[in-house]
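Colleague: There are structures below to look over.
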Structure I
Amino acid sequence: MGDTALTVEFGDEISEAVSRAVRAYKIALERADLPGVVELVPTYRSLTVHYDPAVLSYHALRERLEALTDGLGDVELPPGRVLEIPVLYGGEAGPDLAFVAEHAGLSEEEVVRIHSSAEYLIYMLGFTPGFAYLGGMSERIAAPRLTQPRVRIPAGSVGIAGTQTGVYPIDSPGGWRLIGRTPMKMYDPHREPPILPEAGDYMKFYPVTQAEYDAILRDAEAGTCAVKTHAREEV
């Protein structure tokens with residue numbers, strides 16, 4: 001992938017099995033601690049390895065990477081961490097909730113219940129800093145993208161596009177159907193670490209009232225609000 005990166009591919013589909021292989025390989029490579037490796041970028045089905053060719057040649061890196069493919073089944077993945085994300089659904093925060101409900105033939109309350117009942121696997125980050133590509137949304141509430149994207153979507157907006165759902169971490173254009181908004185900051189350049197979600201984590205949304213949203217937002221802006229997490233029960 002250019003002259004300073006190499007991509008290792010694990011499949012041609014979006015699946016938890018492929019995602020586990022990508023995560024296991026990333027762990028194995030981090031443990032190998034190869035001199036010259038600069039950054040590792042996981043995706044749905046691959047891992048891109050950025051390296052310094054003045055320290056590590058392409059051929060030497062490729063040889064080491066191929067050797068690491070053996071024994072991936074012995075790599076133990078860490079327990080899944082579930083990020084608990086509060087969401088104010090509907091109203092000004094979620095102007096497309098009514099459309100999603102009508103499209104699905106459900107009530108708005110039922111859409112909220114379905115959307116907030118799942119634990120979504122974070123397959124990868126991309127698009128903007130902290131934007132998590134989530135898997136596992138029910139097809140019952142799938143909805144088409146907007147025919148004309150919005151010029152500006154507020155940070156924290158929770159949207160649906162097809163069978164995907166996600167959170168816009170910063171103000172940006174976008175064409176997803178907005179059903180709510182979270183006061184939690186997915187990306188904060190003044191925080192360590194600046195990006196809240198990580199590939200391999202899970203995200204669980206839960207509804208809050210306007211008063212609860214406002215209180216969490218005040219704490220988040222003051223830097224005194226940490227996201228709640230819990231260990232995922234493996235099935």
Structure II
Amino acid sequence: MESVWITGGGTGIGRELALAYARRGAQVLISGRRAEVLAEVVTEAEALQGSIVSVVLDVTDPQACAAAWREVSERTGQVDRIILNAGDHREMPAAEFSQETIEYLMNVNFYGVTRLIEQILPDLRQRGGQLAVVASLAGYRGLPLAAAYGASKAALINLSEALRVELEGGPVDLRLINPGFVRTPLTDRNQFEMPSLIDPDEAAQRIIKGLDGTAFEIRFPTVFAGTLRVLSMLPYKLYFALIKRITAQ
């Protein structure tokens with residue numbers, strides 16, 4: 001039986017991923033800070049072919065990250081697929097530039113991943129397995145209102161690319177997931193129009209298909225992701241002019 005560990009598994013993309021893997025018979029472990037939210041997902045999976053169990057985890061706590069990895073390893077023996085999906089989002093307009101916001105988002109979105117990779121990677125390098133990092137298309141290039149969030153996701157992209165170079169050809173199957181706008185409790189906070197917004201169940205299916213494939217990066221929605229990729233390759237003068245027009249800044 002395939003085993004899958006998903007952080008940020010109580011809501012949004014993580015929740016839909018957990019249920020989708022359970023439908024296809026996997027043993028799924030989900031983590032998040034709120035035990036009651038995780039319990040709802042566990043209950044929803046009771047009638048499915050596979051199973052879901054919860055491992056409460058605050059990714060900002062190094063000791064909790066180490067303990068969670070020990071628990072996951074003990075429960076599964078050898079987890080096949082790990083999806084580091086936990087994260088948060090806060091807008092930060094230039095007029096409200098905040099070191100507190102930057103440190104908070106880096107602590108959750110970036111260090112919350114690196115704390116777990118530090119625990120996971122030595123084991124995976126010995127026995128093999130898939131490790132997927134969820135970043136964001138917002139990490140491709142600087143976007144208005146997202147100086148803090150985008151920076152945390154850009155750091156994840158750079159980290160994943162660097163590790164991939166060293167790990168490729170070995171037993172660790174490292175993947176990078178860059179979603180666009182997905183309808184979740186986080187994006188519900190946004191006060192602006194979100195282009196190519198998709199539902200989390202569609203996002204989950206795209207991720208699962210990608211992880212079953214061979215590509216290093218899984219990015220979606222296709223047209224929006226392609227547009228941002230093109231924008232990321234433009235010279236600054238043209239990029240700044242276009243992004244100001246697109247976002248009406």
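What follows draws every value from the coordinates through simple rules; no lab data is involved. The structure displayed is predicted, hence computed values, not measured ones. Cβ atoms are built from the backbone, for glycine too; each structure is taken alone.
Colleague: Determine which structure produced the value 0.25 for FRET efficiency 1/(1 + (r/R0)^6) of positions 59 and 123 (r between Cβ atoms, R0 = 25 Å, to 0.05), calculated from the coordinates; the candidates are I, II.
Modeller: Derived from I, not from the others.
Colleague: Assign the value 19.2, calculated as Kirkwood radius over Cα pairs in Å, to the correct structure from I, II.
Modeller: Answer by label: I.
Colleague: Comparing FRET efficiency 1/(1 + (r/R0)^6) of positions 43 and 227 (r between Cβ atoms, R0 = 41 Å, to 0.05) across I, II, which structure shows the greatest value?
Modeller: Sorting by FRET efficiency 1/(1 + (r/R0)^6) of positions 43 and 227 (r between Cβ atoms, R0 = 41 Å, to 0.05) in descending order puts I first.
Colleague: Another question, then. From I, II, which structure was distance in nm of label points 7 Å out along Cα→Cβ at positions 3 and 155 = 3.7 calculated on?
Modeller: I
Colleague: Quick check: -15000 is what I get for helix-only ellipticity at 222 nm (-39500 (n - 2.57) for each DSSP H run of 4 or more, over all residues; to 500), calculated from one of I, II. Which structure matches?
Modeller: II
Colleague: Quick one: distance in nm of label points 7 Å out along Cα→Cβ at positions 51 and 211 came out at 1.9 when computed from one of I, II, so which one is it?
Modeller: Derived from II, not from the others.
Colleague: Match the computed value 22 of relative contact order in percent (Cα under 8 Å, 6 or more apart) to one of the structures I, II, and report its label. Working shown, then result.
Modeller: On the way: I: 22; II: 17.
Answer by label: I.
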